[in-house]
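Scrolling down, you'll hit the structures one after another.
No lab work stands behind these numbers, since they all come straight from the coordinates. Computed from a predicted model, the values in this text were never measured in an experiment. Cβ atoms are built from the backbone, for glycine too; each structure is taken alone.
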Structure I
Amino acid sequence: MSGDRREAEQYPFTWELPLLFAGCGVLIVAISVQIGRALANLTVGTGWLWPPGERFFSSLLGILAGDGAAGLVGVQHAASGWQLLAWVTASVSVALVLGVLALVAANRRWGSGAVRGTASTSEAREVLGEQRLRRHRRVIRPDLYARHLGRLR
């Protein structure tokens, strides 16, 4: 049956999810750049400084150009360019690694890598019973309960 509805994709792949992932990625990188700048300024003794909301995105180009005081008010001794570059690179790298790990975990849980239709241990024990699970353990988990030579059971 070529027109079987069960085999058809229920929700077609559209532009919303890629746009959501791209937007979240840009936001994570922007936040990690600001965290890197704040850490660079903290290490030189200026303190933990965060830009006001209206200067959050407009200060990103100044930070990437090497200005540790971009978008901040009243900063006298900001981090130098190499310190800023090192901390921003470290914070963006950590954010990207955590983001990739989150995507892998989400794929294993909900995506194509998820195991579907498998009962949990407590569900199998409730339905089949403890004795049946023990009696058929070699069939259920042959990797754990292999038969030994010379034994018939």
Structure II
Amino acid sequence: MLRDKLNADLKEAMRAGEKARVGTIRLITSAIKSADIEARPSGKDPVSEAEILSVMAKMIKQRRDSIEQFNAGGRPELAAAEAAEISVIEGYMPKQMSDAEVETAAKAVIAESGAAGVKDMGKVMAAMKDKYAGAMDFGKASGLVKKLLT
């Protein structure tokens, strides 16, 4: 499980004195605990691996946005710190799919779900998120699915 790996890596990073890595892993575990707490009313505590990957993908997106802001504001040292956090988080994510793989996966999910038009886009995207959580950028994938369904 990803939770166990994060806890083991946290202990290892603490022993090695890797302060930046320790801080990033603590941020990840904190975000996962927040997701667990938010899921309690619906009875899904603890959250699934797919939801953990979704939380981590969101963290990466937030950091990429921050890097843009820091670079625009003339703060390259802060942008470098965010980039270092991204590299640690990406180490726990599955290998990202190429554009061709995303297109193949989208076509397969469309065929499986029997989607006929843009009105079925939500159904297709939900199925893709279940199957490929953390393995693709769903912002780009949604544009591709919309194009395929029109």
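Ranked on FRET efficiency 1/(1 + (r/R0)^6) of positions 62 and 142 (r between Cβ atoms, R0 = 35 Å, to 0.05), which label among I, II comes first with the largest value? Comparing I, II by FRET efficiency 1/(1 + (r/R0)^6) of positions 62 and 142 (r between Cβ atoms, R0 = 35 Å, to 0.05), the maximum is at II. Ranked by FRET efficiency 1/(1 + (r/R0)^6) of positions 14 and 78 (r between Cβ atoms, R0 = 30 Å, to 0.05), structures I, II are topped by II, which has the highest value.
Consider the structures I, II: one of them gives 12.2 for mean count of other Cβ atoms within 10 Å over residues 22-29 as calculated from the coordinates. Say which. Among I, II, the structure yielding 12.2 for mean count of other Cβ atoms within 10 Å over residues 22-29 is I.
Supply the structure label, taken from I, II, corresponding to distance in nm of label points 7 Å out along Cα→Cβ at positions 30 and 54 with the calculated value 1.6. Value 1.6 for distance in nm of label points 7 Å out along Cα→Cβ at positions 30 and 54 corresponds to I out of I, II. Of the structures labelled I, II, one was used to calculate helix-only ellipticity at 222 nm (-39500 (n - 2.57) for each DSSP H run of 4 or more, over all residues; to 500), giving -16500. Name it. So the calculation was done on I. Structures compared: I, II; top value of Cα Rg over 2.2 N^0.38 Å, i.e. the largest, recorded for I. Each of I, II could give mean count of other Cβ atoms within 10 Å over residues 38-45, but the derived value 17.0 comes from I.
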